[in-house]
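FYI, it's all coordinate maths here, none of it is from the lab. Model, not experiment: these values are computed from the prediction. Cβ atoms are built from the backbone, for glycine too; each structure is taken alone.
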Structure I
Amino acid sequence: MRKQSIERVAVVTGGNRGIGFEICRRLAEKGILVILTSRNEKLGLQAVEKLQKEELTVRYHPLDVDHAISVDNFKIFVEKEFGRCDILINNAGIFPDINPRERLPSIFDMDLEAIRKAMTTNVFGPILLCQAFTPLMKKNKYGRMVNISSGLGQLSDMNGGYPAYRISKTAINAVTRIFADELKNENILVNSMCPGWVKTDMGGPSAPRSVKEGADTAIWLATLPNGGPTGKFFRDRKEIPW
C-alpha cells in the first residue's frame with residue numbers, strides 16, 4: 001500500500017468525546033492529519049463524521065488501550081498506512097472511584113480492583129502506546145508526546161480521597177519523566193498536562209472550564225518547536241509542580 005504524503009500525523013486516544021474530541025478538532029484545524037481512536041467504534045465513527053463535515057482531515061481506528069493486542073494492531077495500521085506518527089496524545093482515561101456525589105472515596109475502603117483498572121487504562125495503556133510509536137518518531141527524527149494528567153496527581157499538593165484516580169495520575173507523571181529522559185537526545189518531547197476541571201462526562205456539568213480551555217495546553221504541547229520543554233508538567237501553558 002502506498003503511504004500518503006503528509007507532513008504531520010497525530011494519534012489521539014479517547015477522541016470520541018470531551019477533551020479528546022476537542023483536541024482532534026483543533027489539531028486538524030492546524031492541517032495535521034488526526035487519527036481519532038476510541039474503544040467504542042460506533043461512537044468513534046460518529047465523532048469522525050462530525051469533524052469531517054467541518055472539512056477536517058480526520059481518520060478513525062478502534063483502539064482499546066487496555067489490551068496490548070489492540071495497541072499492536074493499531075501500530076501496524078499506522079505504520080502501513082502513513083509510515084509515521086509525529087504526535088501522540090494519551091487522553092483516554094477512566095475515573096473509577098466511587099461517585100463523589102455520594103461521599104468522598106477513601107483509600108481505607110477502596111476496592112483494589114478499582115486501582116488496578118485505573119492503572120491499566122490511565123498508565124499501562126499510555127506506556128504501551130509510547131513504546132509502540134517511539135520507533136516511528138525516532139525514524140523521522142521528530143515526536144511530541146502529551147500525557148493527560150491531573151492536579152489530583154500532584155504529590156506537592158496531595159490530599160485524601162479519589163485514591164484510584166490520584167494514584168494513576170501520579171504514576172503517569174512518573175512515566176512522563178522517564179520517557180522524557182530516555183528520549184532527550186531524539187527530538188521527542190514528552191510532557192504531562194492538567195486540563196483543569198472541565199465540563200465533560202467525567203467532570204460533570206458543574207465544572208467551571210470549557211473543553212476548549214481544557215484542550216488548549218495539549219495543543220500547545222503537541223506543536224512545540226524543536227528545543228521546547230520536555231519532562232515537565234503544565235496547566236494553562238505554565239509549568240506547575242509535580
Structure II
Amino acid sequence: MNRLEAALRARRDGGGKVFVPYVTGGYPGVDAQLLLGLEAAGADAIEVGIPFSDPVMDGGVIQEASAAALARGTHPMDILELIAGSGVQVPVAVMTYVNPVYRVGYERFAAQAEASGVAGAIIPDLPVDESEEWVSMCGAHGVDAVQLAAPGSSPERLKEIAAAARGFVYCVAAYGVTGSRDQLSGSARPLVEALRPLTDLPLLVGVGISTPEQAGEACAFADGVIVGTAIMRPVVAGDPGSAVALAEAFRHHIPR
C-alpha cells in the first residue's frame with residue numbers, strides 16, 4: 001500500500017474523516033509556507049495543481065490561477081521542485097491534465113513524481129478505459145493513480161473506475177466544473193453509495209464543497225472531502241494567510 005492510500009485509510013479506519021485542500025502550483029503565494037500552513041491546519045493530504053492551458057474541469061477561480069501561473073512561465077518541474085523542497089510530511093498529490101503528462105511520457109513523469117516525493121496523481125481528462133498504461137507506470141513508482149467518478153457514470157463504468165483506482169476515489173459531487181455552490185449537490189450521496197459495494201478505498205467528495213458546513217454535511221456519508229476553489233479564492237485575492245485560517249475552519253467541521 002502506497003503512502004497516500006495508507007494515510008487516508010488510517011484517518012478513516014480511526015473513525016475520522018479526510019480533509020484534502022487544493023492549491024494551484026505556480027500561483028504567487030503558493031509556496032512552501034502555504035503548504036506547511038495547510039498541513040498545520042489539519043490536512044490529511046494536500047492536492048497541488050500543475051497548471052495547464054485548458055483546465056476543463058476547473059471553474060473561474062482556479063482557471064484564473066492557472067492562467068496567471070502559466071503567464072509567469074511555470075513548468076511542471078517547478079511544481080515538483082516545490083513539493084520536494086516544502087518539508088511537508090503529509091502526502092501530496094498532484095492534479096493536472098493528460099496533455100503535459102503525455103508530452104513528458106507516462107513513465108518519465110511518474111518517475112519524476114516519485115523522485116519529488118509525490119504520493120498521488122489525478123488526471124481528470126484521462127478516461128479509465130485509456131488509463132491502463134498510466135496506472136501501471138504510477139504503480140511501478142509508488143504513486144497512487146487516483147480515478148474520478150461522476151454522477152452520470154453508469155454502474156458498469158463505476159465498476160471499472162473502482163477496479164482501476166489507487167489511493168482513493170475522487171467522487172465528483174456535482175455536474176459541471178469546480179467552483180462554489182450554494183448547497184451540497186444532491187447527486188453526491190447516491191454516487192458514494194453506488195461506489196461503496198465496489199471498493200474499500202476511501203471515497204472523497206470534491207467539486208462544489210464551498211463552506212465548512214457543506215464539508216461536514218458531505219462527511220456524513222463520504223470518507224472525506226477535497227476543497228479547492230474555497231481555499232484558492234483568498235490566495236487569488238492576495239491573502240494566503242486567510243486560506244490557512246479557512247482550512248482550519250474546514251477542519252473544525254470535519255471529524256478527526
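Between structures I, II, the calculation of relative contact order in percent (Cα under 8 Å, 6 or more apart) yields its largest number for II. When mean count of other Cβ atoms within 10 Å over residues 46-53 is calculated for each of the structures I, II, which structure yields the highest value? When mean count of other Cβ atoms within 10 Å over residues 46-53 is computed for each of I, II, structure II gives the biggest number.
So distance in nm of label points 7 Å out along Cα→Cβ at positions 94 and 190, computed for just one structure, reads 3.7; which one of I, II is that? The read-out was computed on structure II.
Taking 17.0, 56 as the value of Rg and Dmax of the Cα atoms in Å derived from one of the structures shown (I, II), identify that structure. Derived from the structure labelled I.
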